[in-house]
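Computed from the coordinates by the stated procedures, all read-outs in this text should not be read as laboratory data. Predicted model, so just to flag it, every value in this text is computed and none were measured. Cβ atoms are built from the backbone, for glycine too; each structure is taken alone.
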Structure I
Amino acid sequence: MVFHEHLAEPGADAPYGLGAVRVIIAAFGWFRERITAYHPPHSFDYHVYRSIPPARHEHGSVTLEEVGASTHITWTSTMELRIPIIGAALTRWIARPIFVCLFNRVLDEATAELAGR
C-alpha cells in the first residue's frame, strides 16, 4: 500500500534521526513527516505536518521493547481528518480502521522480512 518513501532531509545524528523529513506516497494519501525525537534503538516520535487528504496530526511514536529473543513494537498515532462537518466521523469510521489495518500490515511485513521469508 506504500508506493514510494524517500528521505527529503536527513536528520542531525542519523539519516532518519532527529529532524529528518520523510515523504510517503501511499494508496491512502501523501504525507510529509518530521522525526521529532530519536532514541535508538528504543523509540522515535514523528509529526505529520502536511498531508493529502488534509489531517491534523498531533503525535506519532514507535517504541521497541526487548521481550526475550523478540521485540514488542508499540506504534501510536493521533490524527483527525480536516474535512469540515464530517471529518471526525470519517476519521472514526473510515480512516481509523484503514490505518490500523495498514500499520499492522507494515509490522507483519517487517516481521516476515526479518524472519527471512
Structure II
Amino acid sequence: MYLIGKEEEFTNLLVELGTKRNVAQVMVFLANIPEATARDIQQGTDLRQPAISDAMRYLIQQNWVASRETKAESEGRSAKIYGLSRPFHEIIDCIEQEKKKEATDQIALVQKLQYHLR
C-alpha cells in the first residue's frame, strides 16, 4: 500500500501542522491497517529504515504507537509488530490540543510584549 489520494492529503496536512514528514507518513500508513512490521511500513511508505526508526521512537514516546515482539517462524530474528495504540481521531485530538496550547502561549508572549511597551 502506497500513500495515495486521501492518505497523501492527510500526510500533507500533518506536515503543515508541523509534524515531520516521516512521522506523518507512518501515522497515516498505520491508520489504515491494524498492524505492520517495519518492513511492511518501509514498503508501504517508501521510507528508509532509519527514517522509520526515528518516526517510531517519536510515536512510541507520544504513546500513539505500541509494539510487540513476534517469534520468528524459522531460526531468524524475531520481528516487532507496530500498531496505533489509540484511534487515529484521538491522535488528531491530541495534536489539536497541542496546537491550541502553542497558540495560547504565543498570544501570551505578545501580550507581555505589549504590556512592557506601555
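The table below gives the values:
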item: Which entry (I, II) yields the derived value -20000 for helix-only ellipticity at 222 nm (-39500 (n - 2.57) for each DSSP H run of 4 or more, over all residues; to 500); result: II
item: Highest-scoring label, criterion being distance in nm of label points 7 Å out along Cα→Cβ at positions 66 and 90, among I, II; result: I
item: Origin of the derived value 21.2 (mean count of other Cβ atoms within 10 Å over residues 26-33; candidates I, II); result: II
item: Of the structures I, II, the one that 0.50 was derived from, the read-out being FRET efficiency 1/(1 + (r/R0)^6) of positions 10 and 98 (r between Cβ atoms, R0 = 30 Å, to 0.05); result: I
item: Identity of the structure behind 1.4 (criterion: distance in nm of label points 7 Å out along Cα→Cβ at positions 18 and 34, calculated), options I, II; result: I
item: Among I, II, structure where relative contact order in percent (Cα under 8 Å, 6 or more apart) as derived comes to 21; result: II
item: Winner on mean count of other Cβ atoms within 10 Å over residues 82-89 once structures I, II are ranked, highest first; result: II
item: Of the structures I, II, the one that 1.14 was derived from, the read-out being Rg/Rh (Cα atoms, Kirkwood Rh); result: II
